Structure P
Amino acid sequence: MSNLIAQLRAVKTAVKILLWHDAQRVNRVLLDVAEMLMSRQRQEFILAENEKDLAKMNPQDPKYDRLRLTESRLQDISDSLKTVVDLPSPLGRVHEKKILPNGLRLKKVSVPFGVIGVIYEARPNVTVDVFALCIKSGNACVLKGGSEARHSNLALLKVIHGALEKNELPRNLALLMPPDRSAAKALLTANGIVDLIIPRGGQGLIKWVRENSTVPVIETGAGIVHTFFDESGDLKKGIAIIFNAKTRRVAVCNALDTLIIHAKRLKDLPILVAPLAGKKVAIYADAEAFKALAGQYPAELLYPATPEHFGTEFLDYKISVKTARDLGEALEHIEHYGSRHSEAIISEDPDNIAKFFKLVDAACVYANASTAFSDGGQFGMGAEIGISTQKLHARGPMALPELTSYKWLIEGNGQVRQDSCSSCSF
């Protein structure tokens, strides 16, 4: 444990060094990482290390695709880095300034958090995304990836360290912790060293981090996602949206988990979900939806829903279907089972869309579009460090601005405070 704390203290020291360097040097680091990821020798090494991780996972596991790296995906990571380079630095941005009657000049400016710890599962791309966003926003990062991606993460970190050393910046601006639980606990209790913890993963991981951390936490990732097909929903739009939201990538947090359908549109349910059969998506339907689908959807993929099928983040080729009498009933279901991540309505009724937008309590709320767009890159933010499902500090996709806090800068000319109240204690 003492060795881990020493490593974390070294990260804290490194971030102080980073503050003295300008944005141009940081951008050079990111461009070097992007270039290194495209070199044939490094790609062969990274993909070979990734194969070691893949060999330990069942290819039928939906998380297998999330773990897998390819030349195309390395190209995407490289392109994402270049996008971050092109974004303006969030540091030093003036939020507010004013001059008080006594002549004091006040300025509220954005500053880095300092050391950000990110705990994540089998997503090696997160290693690079987190580093890019942290260093661009003036932060150091402590990475705690899962054991299932250990070789992949180490290979990517080797590239990152190479770029830091090339630009004469400390390697400790990016630290990868061991994959064991004791290392995670050291990170979560490193008060005064680590400034913020961001977990990226399923409900179990986020719950464990929240319950064990004494460092402030921003919850991200867990997505129990609903789409409501309203009475006025357009069938063509609905077919495309539901298929995309469920099957684009099933093991991500913005994937559709529950389709809520208006009772008056049950006759269209078999058509709405027909494309899902081609991807072998299992449907868990309530009594009314099951009746509408019986004989219309493959029997081996159709099951009666039980209570646990609602409020579940499947991260798999599975979906539940709930029947609602009206918008109000759909809203009640979302309120009870949702995780405040992403929710959607398919409707041609402007009033119902307006009510859905106003009453659904989630970070991302859609009308007539797939929830697959809940992503920092899709929102024009470059890479993202996660999607916050809470309300304090940040909500929704978190990118550069969300990785800063602020402080007040006060300039004076000898002013001292004159208390007007003799009994005041402040």
Structure Q
Amino acid sequence: MKILILSQWFQPEPFFKGLPFVKALAERGHEVEVLTGFPNYPSGEVYPGYRVRFYQKETMDGGIRVHRVALYPSHDKSALRRILNYLSFSLSTFVLAPWLVEKPEVVYVYNLVTLGPTAFLLRFLFGAKVIIDVQDLWPESVDNSKMLSNRRALNILDKICNWVYRRADLLTVLSPGFKTELIKRGISPKKIEIIYNWCDETGIVMDESMTVSEKYSEYANKFVVLFAGTMGTAQGLDALLECAERAKEVLPDIQFVLIGGGVERPRLQRQAEKMGLDNVIFLPPRSMETMGEIFTLADVLIVHLKDSPLFRITIPSKTQAYLYAGKPIIMAMHGDAADLVFRSGGGLICQPDNPQEMVNSIKTLYEMPEVERHKMGESGRDFYLRQLSFNKGVEQFEKHFLSVVS
């Protein structure tokens, strides 16, 4: 089967459904090629070794053909620049895709409804089936991020999204809540399949012999609460700083570690300094391949998202990574993500935007015998391997690709 991966993001960007996913499909006997942009996520700056040009072709690991087309690189708070980022890539693919890619049987579209026109053009020209992997519900996620707040524009976007979703041959979604919401929009439940996301398993390398390096040795005797990932407006990490402020007096052995990038990081660092939080440190972003040491350092992993109807049906990608890491989790959110952690037995659930509940959850785990925390972490990891793993996800995608073609 010939499969085209149509995605604005691809390696060397940290894209978890990228090169490993493509290679796994190729190893199963499928012919896969990629149509993507020039790497610039998450900073918005084009990666070293690349520059934006009309077109560039490269062959990546394992002989994977990757076509790169022009886009306007941006990933900041400017609504105009973000819109230009999405639309420029959409236009480039629409114009160039018919001339670049071999006749596909399946077009797998990662997330963006702006790529619907390109996918449907390829279906019209080549008879390909269109599968859209819905990772964000537009316009809700756009509204929630404050990237766009004009009600008329959001209503237009809503109509565009529903038009794209209805015309796809199949939609895959990351949670039961996403499926429920799309059914409410009039999408047939028969064309919606739930496939949980996985994490970059090759990057999270941990074993009993792993130790932390000298520069982190001062935290080795602390009880480390780790937040790893994007620090954006959706994460609402002011609540975590307030949690750290309250914990400073009652739990002096607790060390909060925040690692990652994002538009909110500089402000959060300034706020932590202003609050005098010497129990909070910020570490620079690092590749997943080097995160094993940081996960080894941690005693507890924490997830936090602002409470909203949209986030109740969202499963942040760090959820899977945390489960796979095998450490106890504090899930400070409601909905499908909290349900996964509850089902796994891998952590505690608490209210989002509630610093005192987070303190209470941290205290519970801090006072828990280490052997019990270890069992909790292992329970979460076992659940991940059974239900959410990379191999499980690839198997499900392949099944649905074959199904729509046949």
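Since every read-out is calculated from the coordinates, none of them should be taken as a lab result. Computed from a prediction, not measured in an experiment: that's the story for all the values here. Cβ atoms are built from the backbone, for glycine too; each structure is taken alone.
Given 1.00 as the derived value for Cα Rg over 2.2 N^0.38 Å, which of the supplied structures P, Q does it correspond to? Comparing all candidates, it corresponds to Q. Taking distance in nm of label points 7 Å out along Cα→Cβ at positions 142 and 190 as the criterion, the largest value within structures P, Q is that of Q. Among candidates P, Q, the computation of Cα Rg over 2.2 N^0.38 Å, for residues 78-173 alone that gave 1.40 used structure P. Source structure of the calculated read-out (relative contact order in percent (Cα under 8 Å, 6 or more apart), 18) within P, Q: P. Taking mean count of other Cβ atoms within 10 Å over residues 294-301 from the coordinates of each of P, Q, which one would give 22.0? The structure behind it is Q.
Calculated for structures P, Q, FRET efficiency 1/(1 + (r/R0)^6) of positions 30 and 158 (r between Cβ atoms, R0 = 35 Å, to 0.05) is largest in P.
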